[in-house]
Structure I
Amino acid sequence: MYIRGMEYLPRLLDARFDDLVAALPAVSIIGPRASGKSTTARRHAAEVVHLDREAEALAFRADPDSAIAHLDAPALLDEWQMVPEVLGAIKRRVDEDARPGQFILTGSARAHLDVATWPGTGRLVSMWLGPLVQRELCGRTADAHFLDVLADHDPRVFLDAGRQADTLALGDYLELALRGGFPDPALRLTGVARDAWLDSYLGQVLDRDAAMVGNVRDIASLRRLLEFEALMTAGVFTDMTVAQAAGVDRRTITAYQGLLVDLGILDLLPAWQSNRVSRLVQMPKHHLTDTGLAAAALRLDQRGVLRDGRLLGGLLESFVAMQLRAEVTVARTRPRLFHLRDKGGTHEVDIVVEYGGGRVAGIEVKATSAPKGPDGQHLAWLRDRLGDRFIGGVVLHTGRARVPLGDRVVALPISDLWASR
């Protein structure tokens with residue numbers, strides 16, 4: 001990831017992206033605006049076309065087939081959603097000539113999900129690139145992925161005293177969460193400048209991007225929804241609850257939530273289901289994809305977060321989800337992430353990791369520096385119901401201890417997610 005005056009900072013998806021460009025005719029990178037998509041893609045491109053610049057877009061709008069025929073491969077079509085006609089041209093080109101490494105596309109997630117203009121199924125493979133995560137910021141992209149290690153070993157492997165990890169406390173984790181992962185504020189801005197960048201980002205997303213890709217009639221209502229989602233990040237709630245809190249009707253809430261998902265701002269973590277566990281809720285868990293945006297939307301600093309125990313726990317959990325989501329795209333074991341909560345609210349697991357063959361792991365996030373047995377009780381409950389299908393459970397906490405909490409359940413510092421392995 002290159003920031004003005006700085007060298008490229010390797011991303012987790014670099015190696016996988018290299019492989020795909022070498023093997024497939026067309027590859028795209030999707031994710032929120034300003035997460036580094038174009039910078040990462042440009043490293044692989046022989047020629048770059050900026051379709052958000054009208055002078056460059058004119059030829060592609062007038063005759064996209066002829067325009068792409070004269071490009072040097074791999075050709076990067078940046079912000080392609082500004083000229084969606086190029087998708088049809090790429091489809092026709094790939095159908096005639098399936099040589100690898102012809103096209104790279106970057107643009108808004110919404111454009112990639114719009115079935116009305118999407119002819120890329122089976123012809124264009126997409127990868128998610130979100131904001132920077134701690135493994136990238138610490139320069140540990142070549143290390144084994146946490147989710148792969150969890151799949152391959154008993155969780156007690158993480159108790160090895162020789163493993164290196166950052167020694168952080170609650171305040172340090174909060175500072176990381178409030179900083180977020182967008183390259184500018186994460187790498188070069190601090191204090192007032194960082195706050196101003198995040199405020200400006202939210203303003204542009206709400207005032208310009210949302211209006212451009214969605215039918216938004218009431219920006220004020222969309223902003224209230226975003227503030228509610230920030231306040232309740234890592235929460236599970238009904239549309240009616242949101243509608244009442246944000247003062248927006250239920251149908252509008254559903255449309256606006258979908259818009260935030262499409263813009264890469266909101267992630268809806270699906271509910272996990274199993275025939276071995278009954279009476280589970282089916283509602284998704286809501287995470288803002290970048291915790292820095294959550295804090296900016298609420299205009300809160302570390303002191304303000306510490307006054308609200310629910311928000312503190314939610315930010316830490318969303319921060320962890322942010323780290324794991326980056327691994328899902330590239331992990332060898334191809335995991336999927338869910339959450340679990342029963343209808344009585346008696347048992348819940350913050351993140352359920354499902355691997356091939358029905359194997360399952362569980363992750364809990366706790367704002368405590370001294371984890372004890374009860375902190376792993378929901379993981380033990382899930383273990384007892386799944387039997388051999390349960391790989392292991394991890395309680396991630398804000399202290400420094402690595403301790404066993406029972407059969408196949410351990411407690412680890414949150415920083416073990418990006419520890420050297």
Structure II
Amino acid sequence: MDRFVVRAGRPLEGEVTVSGAKNAALKQMAASLLARGRTVLRNVPEIADVAVMAEVLEAIGATVTRPEPAVLLIDVPDEIVPEAPYDLVTRMRASINVLGPLLGRCGRARVALPGGDNIGRRKLDMHFRGLEAMGASFVRRHGFIEATTPGLIGARTVLDFPSVGATENILTAAVLAEGTTIIENAAREPEIVDLAEFLIRMGATILGAGSPTITVVGVSELTPIEHEVVGDRIEAGTFLMACGIAGGEVEINGTRLEHLDLVVMKLGEMGLKVSPTAHGLWARSDGRLSAVDIATLPFPGFGTDFMPLAVTLLAVAQGTAIVTENVFDGRFGFVDELLRLGADIHTEGRHAVVRGVDRLSGAPVRALDVRAGAALVLAGLAADGETVVHDPYHVDRGYVNLAAKLASLGADVHRTTSP
């Protein structure tokens with residue numbers, strides 16, 4: 001039984017480097033199916049979700065190897081099996097991202113309905129509507145999505161919401177479709193831009209990635225390339241908020257300020273000093289921060305993945321704040337664990353009222369998902385006594401050696417195994 005053990009200690013100090021972005025690496029791994037031959041991805045994080053996606057690709061027929069810790073080699077043969085099995089897809093929602101590449105490459109796909117973090121309803125309707133507009137047909141049978149098409153044709157799609165997953169699946173299907181595809185109200189996240197840059201280097205024609213309108217002109221063939229995955233902005237935000245909770249001065253390398261603009265702005269309002277450096281960000285906290293209201297929105301808004309971390313920071317800030325979750329309807333489940341640590345939080349629907357307390361109190365808690373687990377580890381930095389975070393495998397899905405990286409900054413955090 002693994003667990004994180006955390007004790008409050010002195011302020012953080014030093015440098016830390018973030019790994020490659022989970023949400024970029026996974027999608028580029030799926031998109032590698034579009035080209036026969038060897039794709040080389042660099043700056044790939046050694047996390048559980050990457051291992052699962054590698055198994056998905058191998059089930060489809062690719063060979064995935066890791067000759068170095070941050071490098072993946074993906075060899076895609078001429079013939080692949082357009083099916084993603086149940087036992088793998090249900091372990092990670094990002095597995096649904098093979099749907100677009102398989103339809104574009106093979107004209108058919110059979111993908112199990114995905115699993116992943118239990119943070120609310122995340123419907124696939126927009127994925128299906130966008131691909132149906134391009135000529136795909138879908139049947140749900142025995143827990144699988146079965147998709148076929150006589151040939152994808154470019155079409156205009158307007159998304160109800162700037163869904164990252166729907167944008168990615170439509171984009172990766174459109175690059176090999178006949179004609180022009182236009183995605184309106186597209187997701188604008190940095191990971192979308194990185195995916196588009198990856199596809200463009202493979203030979204795709206894509207305009208507007210990072211804006212609400214993406215235009216794709218289909219090509220007949222793509223070729224494998226080498227590509228470096230963008231740094232993980234969520235991990236960078238985690239260390240910024242750790243600095244806000246524990247105090248101190250840190251440098252966070254491997255990230256970009258423009259990927260964290262609104263997060264940095266909110267942290268600045270709270271009193272955390274942040275500025276860009278040649279390699280990332282510098283941050284300093286001179287004392288207890290002040291509460292500010294936060295509402296999650298798609299990028300460039302305050303990302304929903306930062307919300308559990310922000311609630312933890314607000315739990316030990318001065319004053320009262322209202323946090324509104326506008327993206328997922330079940331994301332406040334972790335609050336019960338913070339209450340065990342002595343936080344003063346009241347939730348109702350999509351809103352949480354957070355009243356800051358001077359200190360939390362260490363207790364055993366349980367990680368419910370990737371970001372909630374990381375948030376509980378950070379909470380231990382401001383809790384008297386010992387905080388034990390159980391089920392750390394959730395954190396392993398999104399972070400490379402979180403405990404070791406925090407410890408390198410002087411935090412009293414370690415990972416332990418008990419019988």
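FYI, it's all coordinate maths here, none of it is from the lab. Just so it is clear, the structure is predicted and the values come from calculations on it, not from any experiment. Cβ atoms are built from the backbone, for glycine too; each structure is taken alone.
Quick check on the output: 16.1 is mean count of other Cβ atoms within 10 Å over residues 43-50, derived from one of I, II. Which one produced it?
On the way: I: 16.1; II: 22.0.
Clearly, the read-out refers to I.
Can you rank I, II by relative contact order in percent (Cα under 8 Å, 6 or more apart) and just name the one with the largest value?
Working: I: 17; II: 21.
Largest value of relative contact order in percent (Cα under 8 Å, 6 or more apart): II.
Ranked on distance in nm of label points 7 Å out along Cα→Cβ at positions 83 and 403, which label among I, II comes first with the largest value? Walk me through the numbers before you get to the answer.
Numbers: I: 6.2; II: 4.0.
The structure with the largest value is I.
Comparing mean count of other Cβ atoms within 10 Å over residues 243-250 across structures I, II, which is largest? Display every interim value, and only then the final one.
Numbers: I: 15.4; II: 23.9.
Largest value of mean count of other Cβ atoms within 10 Å over residues 243-250: II.
Given a computed value of -8500 for helix-only ellipticity at 222 nm (-39500 (n - 2.57) for each DSSP H run of 4 or more, over all residues; to 500), which structure among I, II does it belong to? Walk me through the intermediate numbers first.
Details: I: -11500; II: -8500.
Label of the source structure: II.
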